[in-house]
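For reference, the structures are reproduced in the following blocks.
FYI, it's all coordinate maths here, none of it is from the lab. What you see is a predicted model, and the numbers here were worked out from it, not measured in a lab. Cβ atoms are built from the backbone, for glycine too; each structure is taken alone.
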Structure P
Amino acid sequence: MKLRIILAGIMVAALSTVAYAQQPIVIKLSHVVAVDTPKGKAALQFKKFAEERSKGRVRVEVYANSMLYKDKEELEALQLGSVQMLAPSLSKFGPMGVKDFEAFELPYLFDDYADMHKVTQGPLGQQMLKKLESKGIVGLAYWDNGFRQLTANKQLKSPNDCRGLKMRIVSAKITDAYMRALGAIPQVMSFGEVYQAMQTGVVDGGENTFSNIYTQKMYEVQKHLTVTNHGYLGYAVIANKRFWDGLPADIRAILESSMRDATKYNNDIAQKENNEALAAIKKSGKTKVTLLTPQERLTWKKALVPVHKQMEGRIGKDLIKAIYKETNFDPARL
């Protein structure tokens, strides 16, 4: 009798394990940009890798273009567990109290992708991701988009040309500060609202990467685009900490390897796709593209780099110096 009860218990446990194994772990991954951007494509690559490598034990549902949450709502949704993964822009972490990430908003902090990768792919970048854990968030990776450019309905050749213009920005103190340094009037606005605001004249212009300007069709409602490369736009792929820590160890390992490969995919295509987007914008003839000479770019740099000093109290002087050391940047040489 006792043996029969034990055997029955073993069978029930086994059946329960099988039933559990048959239920896939569902991961909702939400983001606010188009599917055909580097981030949009990388999210789908992560889905592909995770589902294939887990042999169906994981199902990743990707929600693009603010379909699930707008950028003002998504971090709270992640913390509440309504969504398991996000890939927000790095500027989003400052308002929630992790101000280290605001360093990425500093204008002309990086000259190119190689400079920026010294930080995001090095120990300093990993230390910064660790600081998200106090907010119930696990930082998994940095994904590049590209460098920000300025668009407007007038040509912007010099910093003075921005005076009095209503320029759309993300909700970030540093972006607000450098727009004000140019004499512009910053207008905080969700990403999904920008096209209509430009179309109707609610804002005069804004800043974004070539891929976002192209895929969101901003070039259709802006007469001018200036290639300033004044700021880096990147994302942190993040997960709800309670969800992530609660995953079976083998599944977490599969997701980590999938994320490494999706990150490489994203960063490999980001520069290429931005270059292709610029070519497509030029070909459309709908907006005039202005290229700056080295001297003109230096004028912009001199106008905006003083914001670094202005923000030392907010971000931390030591962190800014650590980034300078990684990229071999010295403001005094300007």
Structure Q
Amino acid sequence: MRLRRKRRIIRAVRKSRELTPVQDNTNRIRRGDILLVCTMRNEQIRLPYFLQYYRDMGINHFLFVDNGSTDGTVPYLTGMPDVSVWYTNASYKRATFGVDWMNYLKRKYAHGHWVLVVDPDEFFIYPFCDTRPIRGLTDWLDNSSIRSFSAMLLDMYPKGPIDQQPYRAGQDPLEIANWFDSGNYTIKRNWKFGNLWIQGGPRSRVFFTDAPEKAPALNKIPLVKWDRKYAYESSTHMLLPRGLNLVYDEWGGEKASGALLHTKFLDTFHAKAEEELQRKQHYSASVEYVAYAESLNDNPDLWCKWSEKYINWRQLEILGLMSKGNWA
């Protein structure tokens, strides 16, 4: 595993040659700043609210990799003092689906910092996020000698057909996609890496009905006190060294955890799915987007009679989808 981690770091350094700095404000990063790293393509419509949400949470600096956007993403971000942007037209797939690029940026700029890795359609929530900034969480994690923090990916969706309500730039996507599955999840341990593997939810229920084992993984470890010797192995599902993946209590108790509210299913989804299916840059021959394409022509309604309407993090704790552990 040590050799595997070293290879992953070497690969990240090599793949860094594919990145061209567009706006480098990393000299503004101060000791103790909390960073956010994100790889994206054609997400300009989501960025106004995304940036507002995470700035309000307490993120100090954003490091974006733009993978060939054509919708004005890069010009939109240019001029923001708390944003650094790198551009690449290289293959997302051959960069381990963006992991290599992000591992490099974290190795170079995030050593000693808490860093959050999310996509533009993911909104991180954690215990007491309605009253405490993210620094309250990271301070507690530091004081508890905890280096990594997990968050289950919770697919959010509207009631009714996906394209029924138009999304506008700057809008909170949870105004539209505010329902989720409170159950319908499977969980098992990955003995090789020590992490948990979670599947289920509406994507499994609707798009992978006949093959739930192929449904996307929902386990993520998005928040880490980074060290240049660390590396993500597969998206944010698991890390090396393996000890960072032990984000659950093996002895029957509960460790604190959060959730990532995944707002993929807006009216922009159909066009996005078609684009990604044509590009074939996603995991396992883009099997996820093949499944979407087979169902989207029917304009599916992900809502069902067991759907829950999202209220707040306390609701998710009651349902067992996240936990405040011993953080009070």
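Annotations for the structure displayed:
- Computing distance in nm of label points 7 Å out along Cα→Cβ at positions 73 and 121 across structures P, Q gives 1.3 for structure Q.
- When mean count of other Cβ atoms within 10 Å over residues 25-32 is computed for each of P, Q, the one that comes out at 11.8 is Q.
- Entry that produces -14000 once helix-only ellipticity at 222 nm (-39500 (n - 2.57) for each DSSP H run of 4 or more, over all residues; to 500) is calculated, selected from P, Q: P
- With volume of the Cα convex hull per residue in Å³, for residues 41-104 alone derived as 91, matching label from P, Q: Q
- At a computed 14.9 (mean count of other Cβ atoms within 10 Å over residues 161-168), which of P, Q: Q
- Taking Rg/Rh (Cα atoms, Kirkwood Rh) as the criterion, the highest value among P, Q goes to P.
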